[in-house]
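*Asks:* Take a look at the structures below.
Read-outs throughout are calculated quantities, based only on the coordinates presented, and are distinct from any laboratory measurement. Since the structure is predicted, the reported quantities are computational estimates derived from the model, not experimental observations. Cβ atoms are built from the backbone, for glycine too; each structure is taken alone.
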Structure P
Amino acid sequence: MSAPHLSPEHAEFHEYARRWLDENAPPPAPERLPLSPIEVMTVGQRDYLQDWQGRCYEAGLIGCDYPVEYGGRGHQGFQSIANQALGKARVPFMINVVGLNMAAPTILHHGSEEQKKKFIPGALSGSEIWCQGFSEPGAGSDMANQQTQAIPQGDNWIVNGHKVWTSLGHFAQWMILITRTSKHHKYDGLTYFLAPIEGHPGVTVRPLVKITGESGFNEVLFEDAVIPDSCRLDAVGKGWTVAMTTLTYERGAAESAGGGSGEAARPTQRLINLARETQRNGVCAADDPVTRDALMQRAIVAEGLAQNARRARVPALCDHPMRLPLQQKLVGSELSQHNARLGVQIAGAHSMLYKLDSSAPSQGYWPLAYMNSYGHTIAAGTNEIQRNILGERVLGLAKSK
């Protein structure tokens, strides 16, 4: 949505967002930031990013469309404008990715008035960080195979189980948690909680170190943890339905609360810069016709994704509510993998130099991006699952066995 097609009110906000970001860019981070929120490891990174999200919230660039009584601004249609402005500005990402893109919109749809007023403002401002308790050692793509149990006890629930791949769990105060409350029904036996985890008795968070050396992932163990029934979201047995709302937002099928991108949003330009700076056998890599063709192929896909994102904001152009968002997630995650692989190929032997080596091209960005890129094709449902959904629910193909 470009400025000429906006209403006067939206155009004014578009100009305000652009100007505010120009005038209020944060100072350089005190330490190197990761590529995305899910790799935030240190207290210094957290504090810097949490402060930035709080500033953007106070400026009205986050939670624009949320009702005022839940901490929002009550201006429908403003969030997509703010998201575009944040995406174009060279500013850090928002740390509270789970709170913004999953917890807050799910609570808005399924929460009680008390829950909406209690949880949404902190998720939008970033003062309370959220994590996601869906994946388990035996429940990844088969999300309904949840084994974490919640047993009622008076006005509380006693929770026991094991969650894994819990991004930001080491900093989170709250978790969106799926549990099994009935063994007799696979889907109707699930219940969804807004679970306290930071310092909560019976909850243990353990870091998981990835191949990159980063530990933004965690595993979370519940051992007779007491969760008040007031933290239950929607009815008992409705956990699958609530989780589908969460996944709709996680996969990008609906407008979330706010974003921010940083340098990772400009991979094509990064690749071009790398090719211009790299010499191979005495020749600039940017002059190699094979490299130039590979760059152009990726630029074409990136432009297609950008135009699809524009199309997705026009209801009349969306023939199916799930097609474009799921397609964006599928193609975008694979493009990030292809981009990172090309970056490593262009750097050649120098790509073996990692981020702590002062001689590493682009400060070691490309090998780090390449190793991290595989998580993009797994998160929010593997790309194999996305293809099944597109085939069965959008194209009407027979259900896979």
Structure Q
Amino acid sequence: MYEHVKKQDKQVYKALIGEETREAEGLELIPSENYVSLAVREANASILTNKYSEGYPGRRYYGGQEYTDMVENLARDRAKKLFGAKYANVQPLGGANANIAMYMALLEPGDTVLGMDLSHGGHLTHGHPVTYLTKMFRFVRYKMKNAETGEIDYEEMRQVAVIERPKIILAGFSAYPRELDYAKFVEIAREVGATAVMDIAHIAGLIAGKAVKNPFDYGFDIMTTTTHKTLRGPRGGMILVRESEELAKKIDKAVFPGLQGGPHMNNIAAKAVAFGEAQKPSFKKYAKQILKNAQAMEKVFKDRGIRLITGGTDNHLLLADVYGSLGVTGKEAQEILDMIGITVNKNSIADDTRGPMDPSGIRFGTPAITTRGFKEQQCTRIAELMIDALAHKNETKKLKIIRAEVHSLCKKFPIPKSFAAQK
């Protein structure tokens, strides 16, 4: 692979080979990252990158759309089947783009959105003040009632909704390890006349694989998502509408021509391939194993006295207070674990007293290592190695020994090229 890049641009080739080596020889625990199959990579690098396709299948502005329509229809149909949606827009270039398009479709400037606070697990696009979204719309936030259990005060959320009258009640998260009470979100949304939206970016693959609940089963109107992370597709976004044709038309208009020009048809072809993979029986086993692996890591951290925000996990990710438990900041922990070949991300915890660039916590998860075939036994050992490295952060010899064991694990569980034959 990359033979033409190698001949033409040695600097780019060096970076590509470097990343191939880094991924092969290290363990990826960032919960928003995963490995895609070679089939997805081939589609993403395909000739469809040449084609402009503004509009939607059957309604394009340019000619020559026979095959672009074919792949976009495949992607939409497969997405609808996976998630139980009547409508799907697969053109958003990312999860943030999907959320922005959703806001533009449903809101007028100055309208109110009720979403999860970033410090309690939400996402930047759910209304953090650093985003331009807050210049256009008004965001009010809900938090966890108890950071030790992850419990959300739904009665307080209802009271805020009654007072603020949001147009959208937004569920979903970036760093929240528990399952939400979807029925209560919908109940509150119906009471105040809001649209119930769930950002499933992190758990899309778990929903598609039937490992966790589907918000559409509880009456959510719209779901936005990325197509990478647990769904194991190319980097991109998607918006799903449960049943309302009116909402679907608004979404389509907001994506194009409202926000984006020509869709990236090569990326949409890769989405179609990934959605096809997610329809296989093996994907359900994969999704369930993600949860088992996360729970295996949870047990080690709890047994070793490391504080976990929300007390554990119901999904693919964990959030550990390493500063409070080990005296290591999130940034330090990320750098130490990088040294032993384990990639995590520093992350704020609920009501963190430290700043976001050097917070108290780390966030990690199991989608990528589960793709490599790791089971509970290996995940238990990884958790032990992580804690040992942090506890012996100044012992170079100890860290080298741990790095060697991580490297050995990587050799035993190489990144698969295909998921078709996975057990």
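*Asks:* For the read-out distance in nm of label points 7 Å out along Cα→Cβ at positions 366 and 382, a value of 2.9 was computed from one structure; give its label from P, Q.
*Replies:* It traces back to P.
*Asks:* Quick check for you: by distance in nm of label points 7 Å out along Cα→Cβ at positions 6 and 110, which of P, Q is greatest?
*Replies:* Once distance in nm of label points 7 Å out along Cα→Cβ at positions 6 and 110 is worked out for each structure, Q has the highest.
*Asks:* Here distance in nm of label points 7 Å out along Cα→Cβ at positions 142 and 158 was calculated and came to 2.8; which of the structures P, Q was it taken from?
*Replies:* It must be structure P, since only it matches.
*Asks:* If relative contact order in percent (Cα under 8 Å, 6 or more apart) comes out at 14 when worked out from the coordinates, which of P, Q was used?
*Replies:* Numbers: P: 14; Q: 22.
Derived from P, not from the others.
*Asks:* Using FRET efficiency 1/(1 + (r/R0)^6) of positions 86 and 318 (r between Cβ atoms, R0 = 41 Å, to 0.05) as the calculated read-out, with 0.95 as its value, let me know the right label among P, Q.
*Replies:* Computed on structure P.
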